[in-house]
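Next up, some structures in C-alpha cells.
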Structure P
Amino acid sequence: MVPTAYIPTLDGRERLRLALDSLRGQTVRCDVVVVDNGSTDGTQSMVRDEFPECLLIELRQNHGFGSALNQAISGSGEGPILLLNNDVILEPGFVAEISATAEATGAEMIAGVLLRDDGSGEIDSAGVIADRGTLMAFDFLEGRPAGAVDTAETPLGPSGGAALYDRAAFNAVGGFDPEIFAYYEDLDLALRMRLRGYRCALSKNARGTHSRSATLGSRSSAKYGITGWSRGYLICRYGVMTTFSGAVRTIVLEGFVCLGQILVERTASGLRGRIKGWRAASGMPRRRLPEEGLTRVSTRRAILERLRRLP
C-alpha cells in the first residue's frame, strides 16, 4: 500500500521546500501531508502554490512534534506512516527502499539512514538506541561512515526524522505521548511499541541527509529546556531511578550533561527543564520497560558520546 508521508514544520519554509522537492522526486509515489505548527514565514502559501499535490494542515499555534503528528495521522492519510523532519532531503530511492524493507521483514517500525549534510559521508542517525539502566538515548551509528550500516544490527526504534510505522501498530499504542512537546517522543514510542512485541528493522539503503536541529539550533537554550523536560519526564515515567544503581548512574550522567551546559553555554535551562519534566510525570502511572531492544551503555561511553557534542 502507498505510504503517507507526514512532515511537521514551523517557520522552515526554505528547508521544507527542499524536503518536498526530494519527495516529489521519489521513484515511487507516496502521499504527503504537511502539518504546519503556526508558521509566520509564508510556509503555508509556499506549500499551496508550489506543492498543490500535498495536503496542508494548518494549526493556529505550535502543538509540538508528537501532538501535531497525532492530529494529522488520525485525521488524514492511509497506509504505512512515513515520518520526516522538514530539514531532511531524501535520496530518490528512499521511499521505495524503506517500503521494501517493511514488506520483506514484516517489522512494524523501520528506521531510515540519515547522513550529515556536511559532505563528510558520516551517519547522523540510523535510528535510536537507549541504555537500559538510565534510558539515556543515542543516535544509532552517529559519526560512523555510511558503510557501517552494512554490518549493523537493529536499533531500538527509528528516529522520528526518518521513520516508517505500520499504521495499525502506531494506533494500537496510542501514537505519540501528547505530554511530550518535542524530543525523545520517538524513544518513548519505540519503548511502548517494543513492549507490545512490535519489531524494528533497519532499511540500510533508505538514505537522506539531515541538517541537525535546524529549527531551534543545536545548542540553543530553548532546545536545552525542551530536551531537559523530556528527559526528566521519561526518567520519572519509566521508573529509571527506582533502583540504587539506576539512580546513581542517572544522577551522574544527567548532572554531567547539565554541568556542561552551564559551563560551556552559560545556561541552566536543561536542569530546570529536567526538574519540570520530573514533576509533570510524578503523579502519572509508571510505564514498564520492554525486555527486548534496550542495550547497555557504559558510563564512560555515555560521557564520551556527550563530550563529542560539545564545541
Structure Q
Amino acid sequence: MDVGLIGLGRMGTGIAKSLLRAGHRVTVYNRTRERAEALRKDGATVAGSVAEACHGDAVLTMLADDAAVESVVFGDVGVLRSLARGGVHISLSTISVALSDRLAAEHALATQGFIAAPVFGRPEAAEAGKLAIVAAGPKSAVERCEPLWEALGQKLLVIGEQPSKANVVKLTGNFLIATVLESLAEALAFARKSGVDAAALMDFLTSTLFNAPVYKTYGGLIVQGNHDQVGFALPLGLKDVRLVLEAADTQRVPMPIASVLHDRFLTAMARGHERSDWSVVGQVAAEDAGLARAQSA
C-alpha cells in the first residue's frame, strides 16, 4: 500500500521500518526532520509537511498525546483537510476516548475513513513487526488495511466499528500494565528490605506463578534499576492513567487503584524522573522504603 506515517519517535520509527520491510511505499513526516531523513536509507520518502504525507491510500499517526494529534489533524494543512475523499486515517496513538469519537465524526463528515488502532509493545517489537494491535472502525476500511496489520503485528483484535472502543481496550491494557509495575515495585521493595535476593525472587516468580512477558520485562528492569533506557516514558504513563480516570469518570466507574497509580506516577515526576522509563516507579518504591537504587545481584 501507499501510506503516510506521521510521528517518528522510537515507536513510529520502528513502525516505519516494519512497513518498509514488508514492501509498502511509505512517506514519513516528523516535526524534527532529521528523524525522517534517517529513514531514507530504508527506502522511505520524506515529506516536507503533514499534507505531503496524506497523498496515499492511508495515513498513520503515531503521536504522544491528544494535543499532538489535534495539531496534526485539525490544522489548516492538517490530515483532515489534506486526506482525499475515501482515504483512511489510522490513529496508532494512545488517545482519549473523547478525542477518538471526535475524530470519527469529523472524518465521516469529510467522507474519509477513521480507524483507531492503538498498539501494545515496546519499540523493539515495533521494529520487529511483532506488535499487538487493537483496531476498530468501518469494516470495509479495516479489511482494506489488512496488509498493514500483517506488516506491523503478530496479533490483531478487531473490536467493532466504533473506533473509540479500541481506545478503551488500549487504556484498559495500559492500566493493567501500570498495576503490574506498582505491585512489582512494592513487592520487590518489601523483599529487598527483608534481605531477600530480588533477582533470585524474580527468576523464581517469572518461571512459575507469573510466567508472562510483562512480569519478566518489567521485573527485570526494576531489579536491575535500569530505567534510563526508555521504552515507554514516565510522562506517557501518567498521561494514560489520567485518560483512564477521565473515561471511567464519564462512565461512572470507580477505579480506586487508578487513583493510586496517578499519585505514584506524579510522585516520580516530582522527584525528577520525567526522562525515565515508567518502570522507575520501582525506584520510587525502594526510596520510600529507605533503600538505595536497585542493583542486579
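Taken together, the values in this text are just the output of simple stated rules run on the coordinates, not laboratory data. Model, not experiment: these values are computed from the prediction. Cβ atoms are built from the backbone, for glycine too; each structure is taken alone.
Structural remarks
- Answer label among P, Q for the case where helix-only ellipticity at 222 nm (-39500 (n - 2.57) for each DSSP H run of 4 or more, over all residues; to 500), calculated from the coordinates, equals -12000: P
- Cα Rg over 2.2 N^0.38 Å - structure with the largest value, from P, Q: Q
- Which of P, Q yields 2.5 [distance in nm of label points 7 Å out along Cα→Cβ at positions 249 and 265, calculated]: P
- Test item: mean count of other Cβ atoms within 10 Å over residues 113-120 calculated as 25.0, pick one of P, Q: Q
- Highest-scoring label, criterion being relative contact order in percent (Cα under 8 Å, 6 or more apart), among P, Q: P
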